[in-house]
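Participant: Below: a set of structures, written as structure tokens.
The numbers here are math on the coordinates, done by the rules we state, and not lab data. These figures come from a predicted structure and were not determined experimentally. Cβ atoms are built from the backbone, for glycine too; each structure is taken alone.
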Structure P
Amino acid sequence: MYVETMTGRQASYAEDRVCSRLATQEEVSDLELDPGSAVLIVHHVVFDLQDRPLEFAEATYPPNRWAFEQGYPIG
């Protein structure tokens, strides 16, 4: 809502991209991980009515501390 209010643009839909990779040195330190640990990366992009990106967020999750759940209609 804040971005919509400040820009005058309206959110229309969002897309999430989820992938895994090895943690960087900084992530190993910040998240107190063992070197060589994998992390889950989520990129969240909100698009406006003209299909232009309105908001972007990146989240990094350590192993064993995140679950993914998605519901969708069938048929």
Structure Q
Amino acid sequence: MRVIVTEHAKKRLRDIRQDNITLADIIDAAQKIPGFIPTATRFRGFLSQSGRMFDIVAKDIPTGRLVITVIGK
């Protein structure tokens, strides 16, 4: 499945709250979500390679899975 990360989500990765969360972590998390996501939904409890917990908001669009934002814990 193709994962598209919005510019907003990429920008959020530069914030202190999302420190140590990489683009690869986000793509991996989005690919692990099973099924079809028709509306923007928050998925909780992902773990980055560095051990940082984070949530993502994603939805499925015709071209792939869109990651709208990232929320670090």
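Participant: So Rg and Dmax of the Cα atoms in Å, computed for just one structure, reads 11.1, 33; which one of P, Q is that?
Facilitator: Source structure for this number: Q.
Participant: Comparing mean count of other Cβ atoms within 10 Å over residues 21-28 across structures P, Q, which is largest?
Facilitator: Values: P: 13.4; Q: 17.8.
The structure with the largest value is Q.
Participant: I have -3500 for helix-only ellipticity at 222 nm (-39500 (n - 2.57) for each DSSP H run of 4 or more, over all residues; to 500), calculated from one of the structures P, Q. Which structure is it?
Facilitator: P
Participant: To test your reading of the models, identify which of P, Q gives 29 for relative contact order in percent (Cα under 8 Å, 6 or more apart) when calculated.
Facilitator: P
Participant: If you don't mind, there's one more thing I want to ask. Given a value of 1.0 for distance in nm of label points 7 Å out along Cα→Cβ at positions 5 and 29, point me to the structure among P, Q it was derived from.
Facilitator: Q
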